[in-house]
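Multiple structures are listed underneath, in structure tokens.
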Structure I
Amino acid sequence: MQGSRDTSVGEIQTVLGPVSAADLGVTYSHEHLVMRGGLGLAKEPGYVLPSADKMVEELASVRAAGGRTVVDMMPIDCGRLPEELVDISQRSGMHVIAATGFHSGFYYDSEHWVHKYSSEQIVDLVVRELTEGMDRHSYGGPIVERIPARAGVVKLATEYHYATKTQLKLIESYGEVYRQTGFPFSTHTETGTFGLEQVELMGKAGVPANALVIGHLDRLPDPGYHREVLGTGAFVMYDSASRAKYGPDSNLIDILRAMIDGGFGRQILLGTDMARASYLRAYGGGPGMDYLLVRLLPRLRREGFPDAVLDDIMICNPAEAFARRHPGSSA
């Protein structure tokens, strides 16, 4: 695949250091590579992805199919393993962008420190993960031990049609994180809901829409709603391909066609969000993370999607979405 527009300007922060947007290549925009520990995984053991070796094996097929970058979206203190992300990137030959920030309430109990820390304290710890290095323990213990690898994107999560008091505090904090660093944000929406509100609330905090990737929106396949979100200037990430529990691939294809026909083709990203070992062939499951490149994209071509549009979705749009910005600019 070849990018259809200039991505020579801009820099993306990976766990092995910065890369130019032009070098990012085919990008899986919302993934989970290795996860152990934390309340959420204790409640749902199916989310555990225990082995860096298995993920290196899984990514070999993605790389063979043309993939070059994966965005790991597990944030602070819910199973993220920064040193293993570095190891996976080194051994797989894939760029890995790591996340800081916070997940949904499912991952933190009522006494977790995220509920108690001030907005200023949250800003400090997130900024440090972006500019100095991630904590080896993902802030899961009292002693912080930074490693050289830095996060390159900040996660925001909300609940089903609402944001909690803590999440509203995080949004306030994220405005200051953006002002200090210019790093982009990628979000979790619960069943696709509250995406428009995420854009509005982050905008009030000072984060422009084009610094946001609104996630999982295809789990609510309402074209009018998607047009509203895209109309703000935000990027959206679709990740339901292959997972029949969210509907057939034809639902995703219909949404893609409607949004592209509506002029939003340069704001769409794709991922797999295969956060279960049972989805990955390296663990004996399926369909495997290479599904996007070996199954979905060939089908999109057969159904008439131009190569230039697919290049935008897989190469150019992620290069823009995950590039570090200069606060106060429109770039």
Structure II
Amino acid sequence: MPEMPTYWLNIHLAYACRHSGACCSSGWPIPIERERAATVASAIASGLVAPAASPWLQPAASAPEDVAGILALQPDGQCVWHQRPAAAPAGICTSSPPPARRACAVHAARPVSCMHFPYVCLVDARGVRVTLSHYCPTAASLLFEHEGPVEVVEGPSPVPGFDVPEGLDARESLPPLAAPNRLLSWDEFTEWEREHVRGCEGAGVRGCLGAEVELFDAARAAVPSPLSWPEAPVDFEAVWHQRVAPSWNLLATIVNRYLAAKAFASWAAYLGDGTAAVLRAVEQARAVLVVEAVRQCARHERVLGAGLLKQAIRQSDLLLVHYADRRGLISSAGRD
């Protein structure tokens, strides 16, 4: 079987882990496969690594057969294997270096879910399409570092060694709908996607601010119990006008790149009613970003700048990609 082509947005193509540790310190459960757990156990037995907590592996209720358990957490919420490198022996350095950044002590045998973060993949008859979760600080930074237009480009597999990466597998699906009674051809869908990525200019807040909050609330409602997401700030409109609106348009290029990433590789095309669902998902992502930008400005009592916008983008994808149920989220955006 020939290898499937893989497509990225050019803003994401340079992605490489910078070991910021967000995925290792968020407190979410990390399952590890039996084969990889055995490799880790062997490394412990041979003295090559030492876990930061004991036991390092916790049982996982109702786990698939190939899962050995859940990685334990350190008291500060870090993954048991997210550690600083061992200190160098005394006398090697003549000056004290800054503390080393934490990294994965078992990186070569890390769980498959860790290998796939922050990739968000869509697989269909055209190949693999890769976007990123901007909850990852490195992925969010790429939105600010890119120069030039946003384009769809061919690139490498996001996870070497996996013929089909984790994600939505729509290879058996028909092409998405362009209208209630018309399917696109695959070529038409590809061109539609390219046009909406290139021309994504959705940064402007449309209609009244209340409409943005309604879309945000719909996204909150898609978060399954026992998880939850905070409401919009009570002084939302005042903070928007005082601290966000003055610089929102100045940062529109960054916002539009973020929204282009929501138009590309969108699961909504298959889980909803085709291209119309993709456009609604982009609008909802913009609304969530508006509310999270207001939240950041209210919390820090500052006018929106690049730093606060980056944090708002990260929080938006924490909600949209990691907290909300994907099907519920697509349904929550409503229909035209």
Practice prompt. Output the label of whichever structure in I, II has the greatest value of Rg/Rh (Cα atoms, Kirkwood Rh).
Written response: II
Practice prompt. For distance in nm of label points 7 Å out along Cα→Cβ at positions 161 and 209, the calculated result is 5.0, so let me know which of I, II that is.
Written response: II
Worksheet item: Given a computed value of 1.9 for distance in nm of label points 7 Å out along Cα→Cβ at positions 73 and 297, which structure among I, II does it belong to?
Response: I
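We did not get these values from a lab; they are worked out from the coordinates using the rules stated. Computed from a prediction, not measured in an experiment: that's the story for all the values here. Cβ atoms are built from the backbone, for glycine too; each structure is taken alone.
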